[in-house]
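There are structures below to look over.
What follows is calculated from the coordinates using simple rules that are stated; it is not laboratory data. Just so it is clear, the model here is predicted, and its values are computed rather than measured. Cβ atoms are built from the backbone, for glycine too; each structure is taken alone.
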Structure I
Amino acid sequence: MMPTVNPARSSRDILVALRFTGVSVLGAGLAWPLLATALAGVLFPFQARGSLVEVDGRVVGSQLVSQPFAASGYLFGRPSPCGHDPRALAGSNLATSNPALRERVAADSAATAAREGVSPSTLPPELLAASGSCIDPHLSPAAAAVQVARIAAARGLDPDRVRDVLTAHTEGTGPWSLGGPRVHVLGVNLALDGLPTPR
């Protein structure tokens, strides 16, 4: 025997489902994002705006995103397959056996070693390998130290002065830090620009 359907109850069930859907959409899709955004702006205003770094009222970058530096007086970051564009986050996805990757690394190794005046065998890996995000704003202390002589020569500074700047902008050295020490590239370059020009 087929069960009978109560049309009135079916209509009520549909209305309950529609109300629940409406409340869920408005609450989870509108109210909560607006509340979270407002709270973030109040409690963490710097982070909520993208951790933007300003100099004299002008945005020069973000603490979280790398950017290219071409002049010889600057600390250079890691290679970036996406051109340091945060809208195109992606690694190269090339396997270590890929000939294109091997050719690119060989060319970069020769060029970087010549630029820094060192042997290719002494180059830290991250000066040749891009990060998975392609916008890593940090370098290891070893990768930064390789560049000290070039930066000092280009700016007419004592190498120890450049090392002091690197040390001042090395993060992750505290007892509760994760991931090991790392040098913030933009922070170093802004500090270098702020140093008095040698006479």
Structure II
Amino acid sequence: MSEIKFFNRWDTEGVKVEDLGLQRYMTLDPRILPKTGARYAGNRFHKSHTFVVERLAAKLMSSGHKGKKHFISSGHNTGKKNKVLRIVEKALAKAEQKLKVNPLQILVTAIEKAAPREEVIAIEYGGARYPKAVDVAPQRRIDIVLRSFVQGSYVKSFNKKVAIEDALAEEIINAYQGSVKSGAIAKKRDLERQASSSK
């Protein structure tokens, strides 16, 4: 029996999650077409049992919000899973072409390097609000970094001449290399700097 490859192109053999905190929350089981159709939605921790490439594609369809406003309307991609999967496949292919590494390993390492470990919450005590640093839950760490990848890519490509797959590939490559050119790495450093000053 032939081994399953995701997108029928890449295998997942040898791909490792080095960050012990994220190992149980990042699923690397390959899918030829990463499209479960929200079969597990509503189940507790269902996201953690979904293939990580599919989670990235789902984020591309709905880019989340910034400052309580919906960020760059995702109407172009909403509900168009196949279109989004093609974007992700092209972006991973470009990353592989540039770095000569399995693209899933590139994505996993990029997530590990860009996932924030601390963030700031507001606590209300006696009518006064003040910031407090807290550890970020592992599943939320992955959610935050995937959202940062998508928002960073849309900033570089929305109404510009850069294609979204090029912007996404560049974002993932920069995060893999730990470069501040990546919006996700910049956001992580900013969050952790705020947290350290709120201790």
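Tabulated data
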{"read-out": "Structure responsible for 2.4, with distance in nm of label points 7 Å out along Cα→Cβ at positions 61 and 125 calculated and labels I, II on offer", "value": "I"}
{"read-out": "When mean count of other Cβ atoms within 10 Å over residues 13-20 is computed for each of I, II, the largest belongs to", "value": "II"}
{"read-out": "If FRET efficiency 1/(1 + (r/R0)^6) of positions 101 and 149 (r between Cβ atoms, R0 = 30 Å, to 0.05) is computed and equals 0.55, the structure in I, II", "value": "I"}
{"read-out": "Of the structures I, II, the one that 28, 19, 18 was derived from, the read-out being semi-axes √(5λ) of the Cα gyration tensor in Å", "value": "II"}
